[in-house]
Structure I
Amino acid sequence: MKNKVLYKVGWVFIIIACLLWISLVVIPFLPFSLGMKAAAVTGAIVLAEVFFWIGAIFVGKEVITKYKKYLNPKNWQKNK
């Protein structure tokens with residue numbers, strides 16, 4: 001591992017990205033106007049992607065490939 005601090009920061013960014021994706025479920029129920037909700041959803045999606053890809057750069061290609069394989073629904077039912 002090149003730099004443990006960047007590796008940890010990368011994982012923090014990926015976790016933030018996941019939390020932003022989860023926030024999309026909550027945003028429609030907030031007491032804001034429709035325009036503000038639309039802006040919040042758009043902002044959350046953009047920020048989630050930015051945080052994920054910056055985190056992916058920090059943790060490395062191998063970790064992201066393994067992470068994406070783990071989250072792919074096609075692989076959930078396969079026997080090892």
Structure II
Amino acid sequence: MKPITFSREETRAMVDEIRDYFRDELDQDIRAMPAEMLVRFFAERMGAYFYNRGLYDAQKLIQKRMDGLVDDVFALEQPTRHLR
């Protein structure tokens with residue numbers, strides 16, 4: 001798997017989210033550099049977990065849609081004397 005990367009704007013947004021979380025939930029100020037290091041840590045070490053969860057969710061959605069398509073195709077079947 002290729003490394004998970006983010007644009008500069010996405011990284012800035014995540015850094016802001018981390019800084020807000022530390023301030024609001026932990027009553028601690030964290031500077032931009034440590035927050036960016038956390039972003040990199042999560043991308044490198046935890047990113048695959050989130051990425052895989054997204055894949056699993058997408059697989060479920062695709063399977064559900066495929067099941068619906070199969071049902072739709074069977075609904076088009078015309079009656080005959082031949083039994084499957």
Structure III
Amino acid sequence: MIYGRLIDGKAIVPVIFRLPAQPDFSLDFVIDTGFNGYLTLPPQAVSAMNLLLYSTTGVRLSDGGEALLPVHLATIV
């Protein structure tokens with residue numbers, strides 16, 4: 001079960017990250033009804049966590065456009 005809270009009509013859930021040689025820490029995320037198991041992090045968060053580039057993947061955007069996005073791996077609890 002996932003527990004969170006509703007703020008300004010948005011479902012907010014805490015996600016606990018487990019990174020090598022660091023204590024676990026939590027970040028809040030907005031989860032939408034189309035959640036597919038992937039989290040999107042702002043580039044500043046990826047940089048702050050020092051996540052290494054794993055690969056890239058093509059995506060289709062909501063406006064029908066396409067983009068190539070970086071993929072980083074992290075363990076979440």
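Here, each number is a calculation from the coordinates, and none is a lab measurement. Bear in mind the structure is a predicted one, so any value in this text is a computation, not a measurement. Cβ atoms are built from the backbone, for glycine too; each structure is taken alone.
General remarks:
- Answer label among I, II, III for the case where helix-only ellipticity at 222 nm (-39500 (n - 2.57) for each DSSP H run of 4 or more, over all residues; to 500), calculated from the coordinates, equals -26000: I
- Which entry (I, II, III) yields the derived value 125 for volume of the Cα convex hull per residue in Å³: III
- Distance in nm of label points 7 Å out along Cα→Cβ at positions 12 and 28 - structure with the largest value, from I, II, III: I
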